[in-house]
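Listed below are the structures to be examined.
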Structure 1
Amino acid sequence: MSGDVVAAALDRAIARQGKPQSITGDHGTEFMSRALEDWASRRGVPLDVTRPGTPTDRSCIESSNGTLRDACSHVHQGVDLAAARRRIKAWRIDR
């Protein structure tokens, strides 16, 4: 996923839920991109980056991602995008 794709998704999220105080990411290419840095600068959203190799810095995020994967993606491999979106929405509401 490119930084431009992440920035566009963040713009959609902000339109629905408002601007975050900050965004914390890991060292993935989408979070270390010039496109995301420019996006954050233009919107006044600080980017925080965790230390490399330290998933404990973001343990609540890691736990949530693992739960989502277990509940949705690993169990239902091979479904189409619309079905995946429905399952994720149901999981999010039920959670």
Structure 2
Amino acid sequence: MAEAALRARLPAMGGIPYYAESGFLLSYGASSVAWSQRSAYFVDRILRGTRPADLPVEQPSKIDLAINLATAKALGLTISPSMRARADQLIE
């Protein structure tokens, strides 16, 4: 998908850092690390006997932004210094 978007000169966005690493312009979504840790917590609770229906629904508390600078350059886009400063990951 990243190659098709780049050929069409379209910026593409995904929800996890893998997308930016694979060539999308950026990714913005729940932190994979934080999500994995919370998943382990819920698995532990279920294995200890808590019914899944009794567990709370949670929203992500950590959101990651990854920007692929090589894709931005290929698309002729300039990423502002403030946007670069906000990014959790810059991919060259």
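Coordinate-derived values only; no laboratory data. All values reported here derive from a predicted model rather than from experimental measurement. Cβ atoms are built from the backbone, for glycine too; each structure is taken alone.
Identify the structure, out of 1, 2, from whose coordinates Rg/Rh (Cα atoms, Kirkwood Rh), for residues 31-78 alone was calculated to give 1.13. Kindly include the intermediate steps, with their values, before the conclusion.
Working: 1: 1.13; 2: 1.32.
Traced to structure 1.
Out of 1, 2, which structure matches -16000 when helix-only ellipticity at 222 nm (-39500 (n - 2.57) for each DSSP H run of 4 or more, over all residues; to 500) is calculated? Intermediate values should be presented prior to the final figure.
Working: 1: -16000; 2: -11000.
That value comes from structure 1.
Between structures 1, 2, where is relative contact order in percent (Cα under 8 Å, 6 or more apart) highest? Could the numbers behind the result be given before it?
Values: 1: 23; 2: 29.
Largest one: structure 2.
Of the structures 1, 2, report the one carrying the highest value of distance in nm of label points 7 Å out along Cα→Cβ at positions 47 and 71.
Once distance in nm of label points 7 Å out along Cα→Cβ at positions 47 and 71 is tallied for 1, 2, the winner is 2.
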